[in-house]
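S.K.: Scrolling down, you'll hit the structures one after another.
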Structure P
Amino acid sequence: MNAEQHLVLHGLAIKKYAHPDAIASLLDLPPGRVKQVVDEGVAKGTVIDVGGKFAVSPAARLSLHANYSRFYGALRNDKAFRDAHLDFEKINHDLKSLITDWQTMKVAGKLVPNDHSDEAYDDKILSRLSKLHEHAKRILAALAQSLPRMKVYSEKLEEALDKAESGDLAWVSDAKTDSYHTVWFELHEDLLCLLGEQRKE
């Protein structure tokens, strides 16, 4: 497995099930090249076709994880990158709290699903998200100094926030789109894999 193959499999693992174009977008790679690597993976059995979308095969997943230290050993020893990751982990807790507040609200002392009929309530949370995003941009800029493709996350988060603030509220946390929460979750998973760490719930 070479570095490019590992990176594409890494992207597939982050997305779970995805079309090559989505992987190319996530990794900032040429779509045609990603498709070629995916097709080669299908032929070798490292990638499985799931109804037109693709995933890492169970056997390849073991090899994928075994090779992170090989391809990202230098990054794991990069103090600036690790410090930026620690900063990300700190605001990750804030993001999780914010998403909980977005998806639920208290009515008569009881926590109920947020039906988004209270515009003032939603606006307050969007304001919190905008402030958190400014901090996230600085962290991603620091991460991108060591790993340039991190800038893609900044762009995707910015796009999701812009759409949410323009009135399309699905772009805050809808799992079916590249919503702010979806992209954030993928970013977190990406960082954990690169650095060989586990998600702390």
Structure Q
Amino acid sequence: MALKNGGRLTQAERAEISDKRMLGAVVKLIVDHGPAATSLKEVGLLAGYSRGLAGQRFGSKDKLFAFVLRQVGDSWLDQLKRATESQTGLKAIHHALDEHYKFCVEAPDQVRAFYTLWFESVNAGSELAAIIKNIHNRRHQDMVSWITADLEISEASKKDADTIAAQFCASIIGIVYYWLANPDATNETRDLHESLKNTMTLLIR
């Protein structure tokens, strides 16, 4: 990071560094010990700050975990946008699946922490559940848009776009659950992504 003000960090630069350290710390703790055993105190210490800083910054574990969901979710959406920009139909869907597998391989701890929070918080009735719902709805709507905007896809498939999108989203969650339970099964996880491509190709005409 380039320093401004004669080598002194700006407030924005300090906040960016703090965010990266906090994210790295909470991701490691979630992956190593699970959300229940992750404490604000340990996050602050592991990030290289005081034991009270994470508590001052976030106020509660729910808000800390919401920070993780937003940070990792935004990172994924940025990667997905770049991969599917100006694309529709099966091309967009296939590229999205390639990027999802790539994200799992390149940032496994972040993805593992993200989906661990997803599965543990989906019925929590908290801020986390609302964030997860928004992310799920965005994924569903992306699929619907890719199908309905493609000129080569039949009207019959477009009428079934909501159902196809729901099956796609459910399949992604199933693949992730398999990967969480079998973290060393990268080849099998890749094959499951490829299999979902084939399923979507058969469904979308």
Structure R
Amino acid sequence: MESIVLASGSLRRQEYFRLLGLPFSIMPAMINEEITGEGDPEKMAEELAVRKVERIIELLTGRLPQWIFGADTVISVDDDIFGKPANRENARQMLLRLSGREHKVITALALYNGKEKKIDSRVVTCLVRFAKLSKADIEWYLETGEWQGVAGAYRIQGLAGCFITSIQGSPSAVVGLPLHEFYVMLKKNGYPYGG
């Protein structure tokens, strides 16, 4: 099977690649992922995922691999977009906004196909509902440090799972890689995987 360059340092995405048995190498794209807080969250996530792939293409010009994959996840509540919190206080404010409410988790995928010399992208949106969080809940969670480096300041697959009352959509998308959509994307682009 052909190796895929994973333009991400996400441990969850690496775990999913291993689970799927996909050969891959890791090359985090190191782009500016700063989110302004307003705009179309689906478009923003897709732009970030595509920019990650484009950055690897720039870095590897002249020795491009056959496949490069990038993804990005953002959280949207009301008209605000949450990326990764800058610090603990920023994480606290995000958790306060999510408390007792439903929000969108948007994960965008981008796959470079070297044969076609093109980038295919798609966006998956899920709805997640948080329980009402007490101040003690929030402080306890902040102490765990799980909020660091993740969109919306929470990891659903970790202790924040204690706060989730419902998910509509792909659970794996909320973690950062919607498996069904990724499988379909690989097949559509001719990657030799599956049946």
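Read-outs: derived from the displayed coordinates by stated rules, not from any lab. Worth saying up front: this structure is predicted, and the values here are computed from it rather than measured. Cβ atoms are built from the backbone, for glycine too; each structure is taken alone.
S.K.: For which of the structures P, Q, R does the calculation of helix-only ellipticity at 222 nm (-39500 (n - 2.57) for each DSSP H run of 4 or more, over all residues; to 500) return -25500?
M.R.: Q
S.K.: Which structure, out of P, Q, R, was distance in nm of label points 7 Å out along Cα→Cβ at positions 55 and 167 calculated from, if the result is 5.2?
M.R.: Corresponding structure: Q.
S.K.: Moving on to the next point. Ranked by distance in nm of label points 7 Å out along Cα→Cβ at positions 143 and 175, which of P, Q, R sits at the highest value?
M.R.: Of structures P, Q, R, the maximum of distance in nm of label points 7 Å out along Cα→Cβ at positions 143 and 175 occurs in R.
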